[in-house]
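What follows is a set of structures to go through.
Nothing in this text is a laboratory measurement; each read-out follows from the coordinates by a stated rule. Because the structure is predicted, anything quoted here is derived from the model rather than measured. Cβ atoms are built from the backbone, for glycine too; each structure is taken alone.
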Structure P
Amino acid sequence: MRRLSKAVFDPKLFLANSGLGRKVVDIQKSHAVFCQGDVANAIFFIQEGRIKLIVNSKRGKEATIALLGAGDFLGEECVAAIQPLRMATAVTLTACSVLRIDRKEMLRVLRDEKTFSELFVTYLLSRNVRFQEDLIDQLFNSSEKRLARALLLLARFGKEGKPETVIPKISQEMLAEMIGTTRSRVSFFMNRFRKLGFIEYNGTLSVHSSLLNVILHD
């Protein structure tokens, strides 16, 4: 009797569609995906749109710690049993489509599907490298270089595929939070970048690859 071969698991197909233990959810702009202190019972994969991660201190101070886009995971702390609660709040910067994967289903697919496990581990390692780069950037680079790097990351330079030269509207206050400086300094550097032709900043913000010159210049 001929055996039926097991269907080949496709991680991209898994992350593109609803199914057992997972659901595609559309979320409007400026809405929370989850909040700091919520139970961490699911992980999310961003299919479309942009999301920011913010942390609030006990004194009420807010800090933006990451800006994520299509192809990124968020809420990955749910995979670790040692972290049962959300450590940050995820808020949409644009209208988004996200895949919500229940923790139990995420653990199953990580255990049973090698291709997905490799994809997820690679993603976590790249995020870890990014965190190290962020720390080095904060410790050693000038605020001008930190702003240039933040804008290039928002435009997804260095990511797979073509960079998104026009990026979602973001306030100078948020940029100042991200790079650890004042809004007035951000305004000064943004105007400088515009005069040099590195960005276009009239209602919408467009970032050109020439902005890399700020990062590469010593």
Structure Q
Amino acid sequence: MADIVSKYKTIKSKSDGNYKDKGSKFYAFAYPVTTEEEIKEIQAMLRKEYYDARHHVFAWRLGADKKRFRASDDGEPSNSSGPPILGQIQSFDLTNILIVVIRYFGGTKLGIPGLINAYKTSAKEAIVNSEVIEKEVENYYLIEFSYEQMNSVMKLIKDYNIFQSNQKFDLNCSLNIKINIADSESIIQVFKKINGVKINYIKTV
């Protein structure tokens, strides 16, 4: 059985970088993301804002296991732009990140080596200008229980110091919790020992 990846590195918030060569301007934007839907929304926003740019080159990587990724040259020569951006993401060992580099053509072709350097450098600038953080991989659950079970449920949440949100306390109660993936299985088994408690897995982030 493979070891569980319980931590990963990403960026704390949006950052940017830029690079110029022979009149061409490269604007790099890095974003922390967790889903492809987020990525598409950001790309649509940037295309609307920078509608007059010739190229919107990008690369992203998702998941603590770093197995989901994509790079696009967006009209630049094959492998001259998207892969160098992805290479920087890999070099800094980051995931759950999107980097888009927008190019305004300056009239002079840079050649393949020039393009690789430009996209690599601008992407690196965006990463260097960001705050790299380490995050825990967490499982999110919805817990449903009766009012009579509330004390037992809340005692476990306090004992294990579990983050909770979206509390609903009525005859039928519910709340959301998140637990580090390395501890999830053992803690969920403890909750299941409370008769009648329902636990629904939501997602892993």
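Before moving on, here are some points about what is shown:
- Largest in mean count of other Cβ atoms within 10 Å over residues 114-121 among the labelled structures P, Q is structure Q.
- Of the structures P, Q, the one that 0.95 was derived from, the read-out being FRET efficiency 1/(1 + (r/R0)^6) of positions 18 and 130 (r between Cβ atoms, R0 = 25 Å, to 0.05): Q
- log10 I(q)/I(0) by the Debye sum over Cα atoms at q = 0.21, 0.22, 0.31, 0.32 Å⁻¹, for residues 138-177 alone from the coordinates reads -0.60, -0.65, -1.17, -1.21; which among P, Q: Q
- Source structure (of P, Q) for Rg and Dmax of the Cα atoms in Å, for residues 10-57 alone, computed value 12.6, 41: P
- With relative contact order in percent (Cα under 8 Å, 6 or more apart) derived as 26, matching label from P, Q: Q
- Given 45, 16, 12 for semi-axes √(5λ) of the Cα gyration tensor in Å, calculated: source structure among P, Q: Q
- Origin of the value 66, 29, 25, where Cα extents along the principal axes in Å, for residues 26-145 alone was derived from one of P, Q: Q
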